[in-house]
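K.L.:
For reference, the structures are reproduced in the following blocks.
Read-outs: derived from the displayed coordinates by stated rules, not from any lab. Note that the coordinates shown come from a computational prediction; the quantities given were computed from them, not determined experimentally. Cβ atoms are built from the backbone, for glycine too; each structure is taken alone.
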Structure 1
Amino acid sequence: MTTKPVSNDTLLNQLHWRYATKQFDATRKIPAADWQTLEETLLLTPSSFGLQPWRFIVVTNPATKEKLVPASWDQRQVTDASHLVVFAIKKELGPREVDRYLGRIADVRGVTRESLNGFRNVLVDFLAQPADQFNPQHWAARQAYIALGNLLTSAALLGIDTCPMEGIEPARYDEILGLSAQGYQTVVAAAVGYRAASDKYATLPKVRFAPEEIITHIA
């Protein structure tokens, strides 16, 4: 019998342990090796077609974090957490982004670009759907949320706290971080670090609906 990499109990214990941290210990920083692992989990996040229409901006500079506070509804998690990750997406998605991705496939898998032409056609057609049927930015934002969820779970397994933050002003984030000029726009952010001992929310029981109200089995 093959041993599981992570036990059922370990996974569930860490998911019960994690919560949206309201107060971070500003004196504690994430060790470099642990942070490198979390960055790798972001890189390994799955996305539709594998297109990866995102960029992850990691902010640790205190002055920059302070500038972001007013654009974050004055939430101090932005400054007190060890790292702030901003999830941004490409503002324009089209053939150029498809070709960049296919070039990467060719390099990594050792195949020719020509062999990927059929796949290219599928991707280009997908992104070029009529505007009344498909919004590329909405689609890309959903991909970014997959990355956010992956980060939250991965951090919990390492015993690192997080707080997903939708309470931000994306346009102001774009301005402060210079994202618009790079062709990206902010979707959501996450503060990552270690909970403060004074955070009362750490010990509150989780409030979730009963399984039978949420999960439906169709056998």
Structure 2
Amino acid sequence: MFGYENILFDLDGTVTESAPGIISSIRYAMERMDCLLPDGLDMNVFIGPPLTVSFHNVLGFSESDADLALSYYREYYGDHGLFECRVYPGVADLLEKLESEGRTVALATAKPEVFSRRILDHFCLSDLFSFIGGASLDASRRTKDAVISYTMARLPRASAANTIMVGDRDHDVIGARNNGIGCFGVLYGYGTAEELTRAGALALAENCEELYQLLSG
């Protein structure tokens, strides 16, 4: 075995280009909340971190209003938004290559696990993941830290020395660090090089070819 044995992938912005469905679902939720979004708001700010955190930090919602907005978001997302996305070019080939080399590939996403499974099933990617780890629908497992911990606990040979996170936002890097592992950042997603570097990403990849080289160390 060369490179990292256990590789945890984020979903939104790393495996799938998911902005259209997420943004449509947020707009639906805001209409239900009778809330006007600020002019000029970059909607990509909502992609990646737990939505209740973003509703609080970006829109100033209280905890109860953030939970209500999340319930409205899921009304649209569960029926329509989750399939308003596409797999990034090269990702399926990368996952197949890693799987063929005997790597253990897992998903670790702050998106609810039930939605994540449906998305991977839709794109025929589920069989390439040894474990699909996501957030719970309640508040018991909502942060990236918690999802990474939950996922690593279900990989028989996962350790800090042989496990790496792959993601596109700073919360991926921070969540990995808080679980004692490193993180490679991808630049084709929704984060920036500055954001990922500031958070402490070990290295950055422009595309899947560069990411494979990093993972093969």
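K.L.:
Compute FRET efficiency 1/(1 + (r/R0)^6) of positions 78 and 158 (r between Cβ atoms, R0 = 35 Å, to 0.05) for each of 1, 2 and report the one that scores greatest.
P.N.:
Top value of FRET efficiency 1/(1 + (r/R0)^6) of positions 78 and 158 (r between Cβ atoms, R0 = 35 Å, to 0.05) goes to structure 1.
K.L.:
Suppose you compute volume of the Cα convex hull per residue in Å³ for every structure in 1, 2: which one lands on 207? Could you put the intermediate results ahead of the total?
P.N.:
On the way: 1: 207; 2: 110.
Source structure: 1.
K.L.:
A further question on this structure: So if we calculate Cα Rg over 2.2 N^0.38 Å, for residues 86-125 alone for every structure here (1, 2), which label has the highest result?
P.N.:
Numbers: 1: 1.28; 2: 1.22.
Across 1, 2, Cα Rg over 2.2 N^0.38 Å, for residues 86-125 alone peaks for 1.
K.L.:
While we're looking at this one, here's another question. To which of 1, 2 does the computed value 26 (relative contact order in percent (Cα under 8 Å, 6 or more apart)) belong? Please report the intermediate quantities before stating the final value.
P.N.:
Numbers: 1: 34; 2: 26.
Corresponding structure: 2.
K.L.:
Comparing FRET efficiency 1/(1 + (r/R0)^6) of positions 62 and 206 (r between Cβ atoms, R0 = 35 Å, to 0.05) across 1, 2, which is largest? Write out the running numbers ahead of the final one.
P.N.:
Working: 1: 0.60; 2: 0.30.
Top value of FRET efficiency 1/(1 + (r/R0)^6) of positions 62 and 206 (r between Cβ atoms, R0 = 35 Å, to 0.05) goes to structure 1.
K.L.:
Ranked by mean count of other Cβ atoms within 10 Å over residues 110-117, which of 1, 2 sits at the highest value?
P.N.:
On the way: 1: 11.2; 2: 20.6.
Checked 1, 2; max of mean count of other Cβ atoms within 10 Å over residues 110-117 sits with 2.
K.L.:
Once volume of the Cα convex hull per residue in Å³, for residues 46-149 alone is calculated for every structure in 1, 2, which label goes with the largest value? All intermediate terms of the calculation are to be shown ahead of the outcome.
P.N.:
On the way: 1: 132; 2: 104.
If we compare volume of the Cα convex hull per residue in Å³, for residues 46-149 alone over 1, 2, the biggest value is for 1.
K.L.:
Looking at FRET efficiency 1/(1 + (r/R0)^6) of positions 22 and 198 (r between Cβ atoms, R0 = 25 Å, to 0.05), point out which structure of 1, 2 has the largest value. Each step should come with its number before you reach the end.
P.N.:
Values: 1: 1.00; 2: 0.60.
That would be structure 1.
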